[in-house]
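**Q** Below are structures written as structure tokens.
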Structure P
Amino acid sequence: MTNIPVTMGTLSQQEPSITVNTLNNLTVIVTSSSIATGTSRINVYVSQDGGNTYPTTLTLPLPAGFTTQGNAIGTYGYRNTFMIACTELNLNPVMDSSTAVYTSTDNGVTFSVPVITCEGFGVQIYNDKPFIQLDNSNGSPYLGLAHVGFTRYYDNFATSGTYYQRSLDLGQTWSIPILLSNQTTGTAVFGTNVAIGPTGEVYVAWAQYAPGNPQFLFRRSDDGGATFNPIVVVSNISLVPSPLPVPGFAFRVLTSAFLAVDISPNLGQGIIYAVWQGYQTGSSHIYLARSTDKGNTWSTPIQVDDSPAGTQNFYPNIAVSRTTGLIQIVYYTNRVDSSMLDVFGTTSGDAGATFAPNTRLSDTSFDPNADPSYGEPCTSLGDYIDVAFKYPDRQITVWTGMINDVQNIISNL
């Protein structure tokens, strides 16, 4: 495995996502939030050699009246379709936060103008963290439908809820948002995630911090997102302190919900995997639960990282090979050097029953405080990293690392 710089800029890049064209595996698209223009914009990096180089950089255009962007997530659908969802913000005179989607039907060569999927209105309606998924499950009757989940905050973050929308026409138009969660007090809902099952089941998950015990929550649709079954509790969760209790760590570490589904024709077909970070041991570790009955019931969570006690392991993400069913989980950790960060990963080839010894994906430890762009100590590392598979089960991970003391996007191939 080799570390490859996706970016080598002099101004910070963070919060990457990665998507692979599963028909040819040569086209790989990475997104990031970049401050290269002086304000946060979404950059798109396109590789046509399987992720070895990223010669093409696109900056997504802003909708009229907006000044900044963030929280980009990409997805792939047959034949040469890529879609990117993000937030669009206008900071003057008031903060509007709307969700938008960009579509490419030419394998990432060009992207459409932004389509606002859900408009924000000042501090009264603030839409955040959209997560998009195209249905490309081979057995799905809903092939090609696009699904977005996001968080909405009301009245200057006094209450919040999880919402869902779908598109039947590759992002040109979007359904009226459906409220999936109970409306809760404060910023109690965070980190929506969407996954698609082997026959088109739509799974939406989110972390709900309050009221009561924090929980990993989940809902399923059996009709392509038209309606959803009741809320299911995947697990109680123990929220990680933000920032982590490590000298010099000032970046926020919010707990999100991550999902992946096995759509391969192998042992684990249809199994849903839920991954998150938890603090029940007095330090942050990575936990997994799985469901073999479409999310109706969930296994007892297990710790999947093998990091020493007292280390901090956070921001996990998960992917499952659509060919072999191999599971890959990746995460940040300070297990090598307590004051620095690395990226580690672990795999399972038996449908999540056991996990291999964790391996180091980053070539060298890196200091998040080296980049002065976000203050000293560093106050922002982004809220996620990402992982995907190339055929048949070669993982490719992207994270916010450091190159020449600047936050840049690095991949492991």
Structure Q
Amino acid sequence: MQVGLIQRYLGNKSSISNEIVSAVRSVASPGDLIVDAFSGSLAVSTSLRNAGFEVACNDVNHFSWLYANAFFSGTQAYAPNGLALPAAQRQELWYSLSEELTAPYTTSFPKGARRTDIFDHYCEAGKHSAFLSIRGTSGRRRFFSAENAEKIDRALSKIRFWYRSGKYDLRTRCILTAMLLSAVEKISNTQGTYHDFPRDFIDSRALKPIDITVPPEELFQGIKSRFIGEERDSLEFIPTVPEHKVLYLDPPYNFRQYTSYYFMLNLLSSYAGIEDLDKFFSRIEFVRGQNMDTDFKSSFCSKSSFVPSLKRLIQGSKTEYVILSYFDGRNHWGQFKSAEGDRTGREILEDFFRSELFDQNSLTFTPVLRTNYQSYGGHKAKKIQEYLFMARKSSIVAATANDEDMRWTGTVSTLGRKL
């Protein structure tokens, strides 16, 4: 488990990060640049950085950028505003700020900066928390208890005011917000994602008071990341990264958009940077209460565009090797309709890695058993099968793809042949 990072994230690779790092080590050396193009919770990026690699990371979720900017944009532990302080004073200052975030306002804090957006919209007592679903059911949002919603509002209001008034710099804003997000994750009344909340019970975790803790200093240590994408489509991010040894891919195989799954974390992450909060919250929709201007429809969430997008991504990269994670689980891309009939995602991907994009006979295929994240209500975590595909990119493949090139449909599966 990566302490200080988001844990309740679909497909979190913390449990197999050692196997992924081992695969990278088989073709790369410490100091090499490794790209994590779907960085999500940063579990893999953190493990790679701990192993001595320089990491370039990107994800469409804003909170992924925020965590990376907080912890990867330097080489050592960071004091607020980059002050040069001894370790003890540095930690004492962070602890003081962590307590101040949720503490009652002092008389000196401007009343005009005291917002109540989370309480108003995402707890049952809020004046704007009522919803009407597309199925006609009604109710009130209850992502948080009233007490925790009030504290989250105070923390957000303070971070926003401090940053926008120039009291604290961008990295300090990111670190404080990351601390808040990690605390929110532990007390949200949700079932793993933020797409919805329980209608007929309250998650026991949501009844606990929010507790903001200071991240461990080792999370800051490692090679500085020069390339951190902020809410970018991976297809747009990858051409901006120079030559690198490995492109690691863990794309979404789910039809749901992850910006909807994690809209709450993205909202809290970007809160200090939203220019007009009144306008923003006037446009929230659906039971969950998401401003759909912040949504992103990834081409990797569609069966018809997944393979063409994967090809375009790899063609546009300046990588030597590609490593891809795939797990054939429920609600994921397990079947693919084609002229050849129903085919599993594993078969399609195996064919893809035997295509002209890669050096022939360079494919390695490693099954890894991992534990899925534990859900709510005492449900047990499940053992699931993960697969790591790795191949060397062909040196003769063009760096860009046109529409004609993207019409790749795969070849007859070689599943069962010795790899």
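Please treat every number below as a calculation from the coordinates, not as lab data. None of these values were measured; they are calculated from a predicted model. Cβ atoms are built from the backbone, for glycine too; each structure is taken alone.
**Q** Taking FRET efficiency 1/(1 + (r/R0)^6) of positions 84 and 364 (r between Cβ atoms, R0 = 35 Å, to 0.05) from the coordinates of each of P, Q, which one would give 0.70? Please list the in-between numbers first.
**A** Values: P: 0.70; Q: 0.15.
Derived from P, not from the others.
**Q** Here is a further query. For structures P, Q, calculate distance in nm of label points 7 Å out along Cα→Cβ at positions 12 and 236 and state which one comes out highest.
**A** Details: P: 3.6; Q: 2.9.
Largest calculated value belongs to P.
**Q** So, one more: If you rank structures P, Q by distance in nm of label points 7 Å out along Cα→Cβ at positions 188 and 212, which sits at the top with the largest value?
**A** Values: P: 1.0; Q: 1.7.
Max of distance in nm of label points 7 Å out along Cα→Cβ at positions 188 and 212: Q.
**Q** Compute mean count of other Cβ atoms within 10 Å over residues 28-35 for each of P, Q and report the one that scores greatest.
**A** Values: P: 26.0; Q: 18.0.
Going through P, Q one by one, mean count of other Cβ atoms within 10 Å over residues 28-35 peaks for structure P.
**Q** If semi-axes √(5λ) of the Cα gyration tensor in Å, for residues 60-99 alone is calculated from each of P, Q, which structure is the one that comes out at 26, 9, 6? Write out the running numbers ahead of the final one.
**A** Numbers: P: 26, 9, 6; Q: 22, 13, 6.
Considering all the candidates, the number was obtained from P.
**Q** For semi-axes √(5λ) of the Cα gyration tensor in Å, the calculated result is 26, 25, 23, so let me know which of P, Q that is.
**A** Values: P: 26, 25, 23; Q: 38, 26, 19.
Checking each candidate, the match is P.
**Q** Follow-up question, since we're still on this one. Can you spot which of P, Q the value 0 was calculated from, given it is helix-only ellipticity at 222 nm (-39500 (n - 2.57) for each DSSP H run of 4 or more, over all residues; to 500)?
**A** Numbers: P: 0; Q: -9000.
The structure behind it is P.
**Q** Tell me which structure, out of P, Q, gives 17.1 once mean count of other Cβ atoms within 10 Å over residues 348-355 is calculated. All intermediate terms of the calculation are to be shown ahead of the outcome.
**A** Working: P: 17.1; Q: 21.1.
Considering all the candidates, the number was obtained from P.
**Q** Then there is this: When distance in nm of label points 7 Å out along Cα→Cβ at positions 284 and 308 is computed for each of P, Q, which one produces 1.9? Intermediate values should be presented prior to the final figure.
**A** On the way: P: 1.9; Q: 3.7.
Traced to structure P.
**Q** Given that relative contact order in percent (Cα under 8 Å, 6 or more apart), derived from a single structure, equals 19, which label among P, Q identifies that structure? Before the final figure, lay out the partial values.
**A** On the way: P: 13; Q: 19.
Considering all the candidates, the number was obtained from Q.
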